[in-house]
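Throughout, read-outs are computed from the coordinates displayed, never taken from laboratory work. Fair warning: this is a prediction, and the values are worked out from it, not measured in the lab. Cβ atoms are built from the backbone, for glycine too; each structure is taken alone.
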Structure P
Amino acid sequence: MLGIILWYFIGKYFADLADDYGKSRWGYGILGVVVYNVGQMIVGIGLFIEMDMSDSFEFDFTDQLSTALVGLPSGLLSC
């Protein structure tokens, strides 16, 4: 649920910024959401590979709250 709310605000911010510069609101709004999700995926895959190589699987990937708390800053920083 938190992700959907963040998608809205990220898309709105990118759309407003695109409108200020005379660009396509929808295109840049969707691009902002895509960049957020790709940033989360890259960090998640990197974290998984690092934990696999070091044999320290102490992170529970089935726990959605902890997974969201790890992905949240990485997605926001990618935007």
Structure Q
Amino acid sequence: MFLEISKAVYLENYRISLTFNNGETKTVDLRSELNGTVYEPLRQLDYFKNFQVKYNTIEWANGADYAPEYLYEISS
């Protein structure tokens, strides 16, 4: 089974609750994962909050995203 994100809810700071297609819900803190040019705008919390579930993962308006498998691995 390929992991997909079916639901994502902003919590606080840089934390997002993610529901995966395997039925698990996990929390990911992306504060330390905002490295590189494409992720730089996400350091502004107002920008970070505005993501959507697209193509089975979370994505921001500038095209920044993370693989769902990676988000699953780093979440608790």
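Where does the value 5.4 come from, among P, Q, when mean projected area of the Cα convex hull in nm² is the thing being computed? Structure of origin is P.
Computing helix-only ellipticity at 222 nm (-39500 (n - 2.57) for each DSSP H run of 4 or more, over all residues; to 500) gives -28000 for which of P, Q? Of the structures listed, the value fits P.
When distance in nm of label points 7 Å out along Cα→Cβ at positions 19 and 35 is computed for each of P, Q, the one that comes out at 3.2 is Q.
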